[in-house]
Structure I
Amino acid sequence: MVDFAQHLSRIRASTLSKFGLSNVSSWIEQNLFLEGKRFSFHNHEFQRRILDDTSPVSMAVKVAQIGMSTISYAHALACCSIMDHWGYGYVFPSSGDAQKACATRINPMIAESPEIKRLVNPDLDNTELKQIGSSFLYFRGTKSDTAGLSISLDFLTVDEYDRCDFDTAAQYVSRLQHKDTKMRRLFSTPTLANYGIMKESQTAKRWRQVATCACCSHKWLPDYFSDVKIPDYSNSLREITKQNIKDLNWTQAQWICPKCGKDPKFHDTTLEWVCENPEDNYQANCWFISPVTAHAILTPSYLVNVSTQFNRYSEFMNQSLGIPAEEEGEAILPSDIQRAYVQAELSDSSLHVMGADIGQLCHIVIGRMTHGGQFIVVHRERVPLANFEERRRQLCSAYRVRVSVHDTQPETHLIQRITDYDPNAYGAIFTTSKSAGMFTVVNKEEDPEEGKLNMRRLNVGRTAALDALLAVVKANSLIIQRQSDLDDLYEQQMLSLKRTQVFDKQGELYYTWVKTDGEDHFHFATLYCYLATHLLGTVNSPGAIAAGLPLVSTFKNRT
């Protein structure tokens, strides 16, 4: 007599053997149920190619609210159902995000999908870990330094990468190294150029959807700003606001072919993935999901209307267009630096201050603050660490430097020695204080505690201080004497730091400054010089300095 349970098990095993990582989308289509219905790729056909990508690293730069999280959850459940003895790590920006997504999105998927529900071990089914068949699905956040320990993974997915802690996300990658697959999937709405998912995409084959016009067969890469048209409106789409949209026929907005001027009639059959860098020998793929990719969901009229709903236009570009962007008023731009350069000799007999970023190659900025509030940079220089102390003495003499602020790390002993013999020299240490001020002054103690750093120093609120320097730049109050040998490098380093939002360990968003591309030494040397200008005139009584200047009033900040 045939054991019916064994018979069913053999049938299921035979069915599962038809599926693998290259056709996960087919398994999902057959076995996943959502809101009482079998899952469908209708209006989301682009998701198949991304789901079935078997490259070692697959990324997606995406617009928001187009179902990418849903299919990523489905991918995790499908892989654990199909593959034997697998470890699948699904990583969110914070553990709170992980628990919420598991409870409100993933658990309902399992409850509605009989085959997945059958495979889940009820004794190992919580918001951190699920056993599905012989495989394990882990849910983690990136705000804990130990979150990635003690797990072994075959596959790693990182959700909303730009909002994650990159160092912790990298720890999870190390959990793949002893496995044969070593596969990763990253996806995120972009924030800044050369940062997060956009930086990762630079070392991948980049795929974008090219459209073919149904009317004239013209092939091109559609762009919202140039190819979406509103009847009887010829101004820039950027000029549409909550106040003036009522005067426009925005509900009739449509995509227009740049060649024939007609509706190109986008359809999944008229869109094709094209690699923009096929000659690059990268193993990773990066898929750029634009409003055209999700044309059935993100209609032109929807995009025009929603563009007026964001407080920051850059957020619209990030979330709805999938484009990295930053607010001009919250970023140092190339035009800001170019406007600050002057050819004239700016040094004079006035007292000056110095800021120095310390490393194997030290970066020095010398300047002063005028009575009118102009921050004038008169000299910039790079000096090898071995020559720094002597060169510092020479510059202090040549420019009548009265106050100097230096990066305390990594050469703490050097800065300690300088502050010991120069009563107007300070070390600078960034703190995690949430005070609204730029800095506080800490004097050297007579009887310091053993092992305690004891030097004259500034405890600097990093975000507050960088915001204050940004305000000086945007007010056109920064003036820099040209030095042809350093001007290009200085501009590059002043542009490397960008102001953005990140999550803290409690899952709350706050503003901070992040390094994007290249070095930022001159930016910090300029910051230290700027801080030193606020000490000039109080050097005889440094304890009188309170918390520095308030934060820029137009920003919400946390240190």
Structure II
Amino acid sequence: MKKGFAPSVILAVCTAAGGYWFGQRHPASQTPATASETAAAGTRSPASAGSTSGQTPTATATEASETDTPGRRTLAEVQEALLALKGGGAFGLSLREQREVVRILADLDGSDMPEVLEFIRKQLPKNLGGELRLQLLAHWAETDVRGAMAYAKALPSSEGRDDVIASVAGMWAGEDAAAAADWAKQLPKGRLRDQVFQGVIAAIAGKDPAAALELSEKLGRSQQQQYLHSIFSAWAERDPAAAATRAAGLNSREARADAYQAISPAWAQSDPQAAIEWLKTLPEGDGLRSVLFSAIGPLAEADPKLAAEFANTLPRGQVRDSFLAIVAGQWAEADAAAALAWAEKLPEGQNRQDVLNVVSRQWAQKDPKAVMAYAQTLPPGDQQNSFIEQSAGEWAQRDPAAAQAMMQKLPEGASKDSFVEGLVSGMAQNDPASAASYVATLPEGKVQNSAAASVIGQWTSTDPAAASQWAAGFKDEAREQALDAVIQRWASNDPEASARWLSELPNDAAKQTAINTYLGRLTYQYPNHAATVVEGMTDESQRHAHISRIFQAWKRSDPGAAEQWLGTTSLPKEQIRGMLGKGKD
């Protein structure tokens, strides 16, 4: 590539630093090639696999040709293209940006990589830079594994050095599994070695899962356990029946459980009937519960009717109930009418109601008006109210004015109350301030209180200051519920700010309820923050009980601070001395 700015010497530094980690996989008598020679020859040979001295020949980066390659951008132009990336997708780069990265990779040679990677590290946001760095390292490792590994080793530990080393090792294993495994075996025991073997074994498993299992067995039972999931996941993608047969021969219950859990989702997706027949043969134990939960989603997605029939064969209990609810959600997303017809035939009880709630939620996301029309055909009761609430919530998110108009047509009663709760919840998803204004127009009472709590719960997540100010304006029971709803969301997200807010509230029953909720949520996680609030409790016996719990929690993490604080509390001095183990004077 044509150089757009001064060449870097980073490659020389990285290669010198990488000697311990990356070694020669050829006989020891063979002279290691420099990084520049490796890049020029397109070889993937590492250097000094067995070395522990840290000494390797210093390599220097060769200058790229100054002659333009037709159609390729200069490094300066690549730099400009990288700065233009914003990470506009839901999970990172947008599709357009991903295509641009492919074009950038096509413009780069191995000799360009250190300079480009250093630019990414310094100039791009950390979350975006991390994603790009792995893509560039993968591209680099295709032609120069040693150079990519040397760069990874030279990274500061704060920048995920071990993760990057393990990633490059996995790329190497995809090309030369035996060499990568031999190199990994020479790493000192510890987190890095475990991470590297995770990537190496996963890469081998993608091509030969039996060989990957054999390698994991050589590492010992304690090490093997952490690799079983990746091995049997890959095996199940190729031949689930063979994977299941081999898993049954593993020599510990924990190993079989891990393997079965890895096999079940892939088999359920590719052949649900065969997977169900296999699941039926598994004995109690061997992690059967976890295996079933792993299979639920894929089974329901592949064949919801078959999954539902299988769920009905399970013993009554939490596993069966959860299985049915997940099946209902998947089925309703694909065919709401069929899912509803099935759910209505379930035996009366709480599980039937839960399943119907799931169906109504999924159906309402697609057609809230149809759900409302169906709900109005149902007899009054919990099922009707649930369908109405789900319909109103989705309707309000799409067209709040139309949803409010529909609400006006409903007769007074439980069904209208359910519609109002759903309506307010849906409005609050998009505009909690507008939802709050609407709640203020409702008659005082149970419906308004419930609607206010729904708004506050969502508003506190985005603007706790505004939500708490609005909540404080209510009176009596509504105020108590509103303040409690604020603190339930705000306390864990920002314990310090929510504690300050509590301290500034007038001392009434609502404040006492909120303090009690705050302490219940934070005493064991953040005892230092709970300590700033507890003295605001007016009930002496409750206050003393909370002080004792805070002290016990705090002394586990910082006994000095806990003991110092305890001496400042309102506990009786004799009780304090007893808790500190000092006895009487």
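What follows draws every value from the coordinates through simple rules; no lab data is involved. Keep in mind the model is a prediction, meaning the values are calculated, not measured. Cβ atoms are built from the backbone, for glycine too; each structure is taken alone.
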query: Among the shown structures I, II, from which was the value -21500 of helix-only ellipticity at 222 nm (-39500 (n - 2.57) for each DSSP H run of 4 or more, over all residues; to 500) calculated?
result: II
- prompt: When you work out FRET efficiency 1/(1 + (r/R0)^6) of positions 354 and 498 (r between Cβ atoms, R0 = 25 Å, to 0.05) for each of the structures I, II, which one comes out largest?
  reply: I
Given 60, 29, 23 for Cα extents along the principal axes in Å, for residues 202-369 alone, calculated: source structure among I, II: II
task: Identify which of structures I, II gives the largest calculated value of relative contact order in percent (Cα under 8 Å, 6 or more apart).
output: I
Value 1.26, calculated as Cα Rg over 2.2 N^0.38 Å, assigned to which of I, II: II
- prompt: distance in nm of label points 7 Å out along Cα→Cβ at positions 338 and 362 computed as 1.1: which structure among I, II?
  reply: II
